[in-house]
Structure P
Amino acid sequence: MQNDSDRFFVLTGGPGSGKTTLIEALRQSGFATSLEAGRGIIRDQSAIGGAALPWRDRALFAELMLSWEMRSYQAAREETGPVFFDRGVPDTLGYLRLTDLPVSEHVMHAAERFRYARRIFIAPPWPDIFTQDAERKQTLDEAERTYHALVNTYTELGYELVPLPLAPVKTRLRFILTETGLART
């Protein structure tokens, strides 16, 4: 792997599609991973009574997501091997478009500057595992719209999307490791 973008792998998709479970499986397998911005921000903002929540101030929430993702990218540069991201900088762009918020020039610049491996893993909507909770308040319909917004965003930015199979986490894990050339024999 010659540069950071070659070793930085993004897992994206709508909420409730199994991304975070898969990221945890990758971490348990010894790979460096990043935490998902959305859940982290929601937890932090809820704990302090903050306004940067998607149901209170979507624009502020998006700014914090962008900042979180850029910081995750910078922290990953300190790792020597592959890093798996639970979403990436372009997800903020997709979120802004999904919610019909204006896309500032700095968000576009960030999405163009912070590059990941050309092949992005995307988790399709999966009604069988979709659930809502205190942090994930979106409906399945919103999850599907998020998925399509992310497909459009990453494609527009020149990435190739690799759909994850609707399969148990171990199967998904093997799939990702095979697709990235990281499968251990």
Structure Q
Amino acid sequence: MNCISTNLKDCFVLEPQVFEDERGLFFESYNQSKFEEAIGKQVNFLQDNQSISKKGVLRGLHFQKGKFAQSKLVRVVQGEVLDVVVDLREKSETFGQHFKLNLSGKNNKMIFIPKGMAHGFVTLSEEALFTYKCDEYYHKASENGIIYNDETLQIDWGYPVKDIILSQKDEELPKFKELFP
């Protein structure tokens, strides 16, 4: 497994070793000991989640706060998304900065997102099957988010704004400065 640092402290891109021949391909999508060795810390994943999204669906920017904050390992099984991570750790030297990367069922890349970061993605293909591991259970009272088009964050989603499809919940998310004045 190849582990690549991003511009966000403790956030990594992981590339599995893919074995491909005339029959198709094989790769180990998760191996706890290799994963922990690659990122340099122990993570106990407790919950796996999966979503299917149509083209133009934007989910995010989401996070859980407080003692229910989650680290995540995200990947796309089929299709393609632009994945975005924002550092919300106020004492971090990368606070308020973001990282983005195309994840797809073809490139097989994964992103490890540590606790204290917001996450979102927009679907670029006709449909995308997105999976992620979490090291904390979902806790409704701790969920929060930031509106995707926040002017402070200035994220270029690489997708026409007029064609973005949001849930009502995501349309009503607060701005970055409302959460971090």
Origin of the value -2000, where helix-only ellipticity at 222 nm (-39500 (n - 2.57) for each DSSP H run of 4 or more, over all residues; to 500) was derived from one of P, Q: Q
Across P, Q, relative contact order in percent (Cα under 8 Å, 6 or more apart) reaches its greatest value in structure P
Re mean count of other Cβ atoms within 10 Å over residues 36-43: value 13.8 computed from one entry in P, Q; matching entry is structure Q
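Bear in mind that the values in this text are calculations on the coordinates, not laboratory data. Values in this document were obtained by computation on a predicted structure and should not be read as measured data. Cβ atoms are built from the backbone, for glycine too; each structure is taken alone.
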